[in-house]
Structure P
Amino acid sequence: MKKEELRIVYMGTPEFAVESLRALVEKGYNVAGVITVPDKPVGRHGSVLRPSPVKEYAVSKHIPVLQPEKLKDEVFLFRLREWNADLQIVVAFRMLPEMVWDMPRLGTFNLHASLLPQYRGAAPINRAVINGETETGVTTFFLTHEIDTGKIIRQKQIPIADTDDAGIVHDKLMQAGAALVIETTDLILSGEVDTVSQEQLYQHFPELHPAPKLTMETCRIDWNLPLKKTYDFVRGLSPYPAAWTELVAPKGDKQVVKVYRTEKHPAPHQLPAGAIVTDNKKYIDIAVPGGYLRLVSLQLAGKKRMNATDFLNGFKQLEGYTVV
């Protein structure tokens, strides 16, 4: 079978998923249809509907789109069957019911933004950076009943620099993932695909790290963590959803501050965790075990993101303030 004869149904939602879809189209694969989430109401009254990035790209290429509310809906399943897919590819979408992933004759494979079996779950990029990993990657695997547990087809490793935040790693993995989707599709088309069970890889990992969904509370900075861990926590949540803390005034008033970029300054000190050291002009250092975390880019609630100098120009005096 030629690539233009292989009928592919593609499922995805965010920008991360667009790159792989674009690669399939530009390589001449026959994308018969795209499945994505319903348009999202935005604006003050929710009167404007915003399509997902994947839908925007599909429409620009005149690819049919389905946007089911429920993946077990009979009308949706009927229309999906009409596309008569040979293969389904999933990138950053939802958990599929068996009646969907088991439909194509060649199966359904998923692109996951980690080196499985590490970092199964909804936030693999953020969690890898938060944990200070120096390497991550992308994995393609066939879908099965349990989420992120199917047989691995291919993997590609990507280094994480100490200065990389989650946004930088996201973009690296988006590009690497698109290339891996093409490699995997080529293998399946040629009939030469081989797989390995994730259980066979357990022996290479002394510990498996999960990647559960991030919440508001799990993004709060703990200033009692050592310097390196606090630094990794901030960059692992930047630029989205962003680590945050509360700035506490001498009289007890509190303001939420998001922190996007920091620098490590190892130094001995006797200050309590969360104490602020500043010249009130150019730098804001937060005392943590093992040194100071210098705030480089931050944002007060309701304000724009700014550097420390601009922040201090507006604040004038941080004497007596702490963060918690």
Structure Q
Amino acid sequence: MLAGCLLTLVGPAACSNATGQAPVEEQLQVFDSARAWKLLENLVAIGPRPAGSPGAEQARVLIENQLSASGLHPEREAFEVDTPAGRLAMCNVYADLTASEGAEDKAPIVLLVSHYDTKRMEGFVGANDGGSSTAVLLELARTMAKLGGRRTTYRFVFVDGEEATREFWQDPDNCYGSRHHAQGLAASELRARVKAAVVIDMIGDKDLGLIEDFNSSPNLLACFFDAARAHGLGKHVAVLKEAVADDHLSFKNVGIASCVLIDLRYGPNGTNAWWHTTEDTLDKCAPESLRMAAEITLRGLRKVDDLIHKSK
């Protein structure tokens, strides 16, 4: 099981240009940061998108339309859950980019996850928190679908209900959508094929600096940070070291190797003053950060792919 391999493997994985794998440089030529930025603008234009709101439904339609335009087939995963704000209807959206080599029904699966909901707060549009990662993941889906050459299936998962319904974060009032999806996978025949979950969150900040999270599977996170350092992006990773609570814990709790790529320094002088405030707006974000986050993700995914297929 790769979950075990990723958790115990020592040392960085070598990056290879495996037969049939689209080179990362080619993927980066296809990735369009201006397109990702436009998607972010469109999400912010919806306004607040808390779970159970009309804004959340508008975001889902945008996500579905973009996935469909990329040639994927989005699926809705609707559920209801009791929260401190009452019983809420929530809905994840996901789409599979199937392996193009070998037996598609046996290929390993890597989950790429972003939440699209926003904090339940009047005027909170979540440009960075919920918007930036969703925009990047949608553009990554288009990029990866366009090029082909995959021995791994990638599931793009856009989860609802990551934000707590209360002002403060206290379990289990958070991560509703990822928990629902993770538990569904754990009870399904797909579980044996799911090798890793990579959560992306808050990557739009102009001063991008990803945290080294103690709750992430160490060697999975190392795939991304080692790749960043090897390609001149080292100053954007491991800027802080701390334990992060986010959607990746939902997958970790069912035994899937998981990590989060997140920048919690969101404010002047490295503070988090804009986090979970109405100051989380487009002017605090930058297309260049979306592109850097995409590059770190793509280069890291190549290392993850190498680990998966070396373990088989």
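Read-outs throughout are calculated quantities, based only on the coordinates presented, and are distinct from any laboratory measurement. Remember, predicted model here, so these are calculated numbers, not experimental data. Cβ atoms are built from the backbone, for glycine too; each structure is taken alone.
Which of P, Q yields -7500 for helix-only ellipticity at 222 nm (-39500 (n - 2.57) for each DSSP H run of 4 or more, over all residues; to 500), as computed?
On the way: P: -7500; Q: -11500.
Here the read-out was taken from P.
For which of the structures P, Q does the calculation of Cα Rg over 2.2 N^0.38 Å return 1.16? Each step should come with its number before you reach the end.
On the way: P: 1.16; Q: 0.91.
Among P, Q, the structure yielding 1.16 for Cα Rg over 2.2 N^0.38 Å is P.
Computing distance in nm of label points 7 Å out along Cα→Cβ at positions 50 and 106 for each of P, Q, which one ends up highest?
Numbers: P: 3.5; Q: 4.9.
For this comparison of distance in nm of label points 7 Å out along Cα→Cβ at positions 50 and 106, the top structure is Q.
Comparing structures P, Q by relative contact order in percent (Cα under 8 Å, 6 or more apart), which one has the largest value?
Numbers: P: 13; Q: 25.
Going through P, Q one by one, relative contact order in percent (Cα under 8 Å, 6 or more apart) is largest in Q.
From which structure (P, Q) was P(r) over Cα pairs in 5 Å bins from 0, in percent, for residues 210-281 alone calculated, if the value obtained is 3, 16, 23, 21, 17, 14, 5, 1?
Values: P: 3, 13, 23, 26, 19, 11, 4, 1, 0; Q: 3, 16, 23, 21, 17, 14, 5, 1.
That value comes from structure Q.
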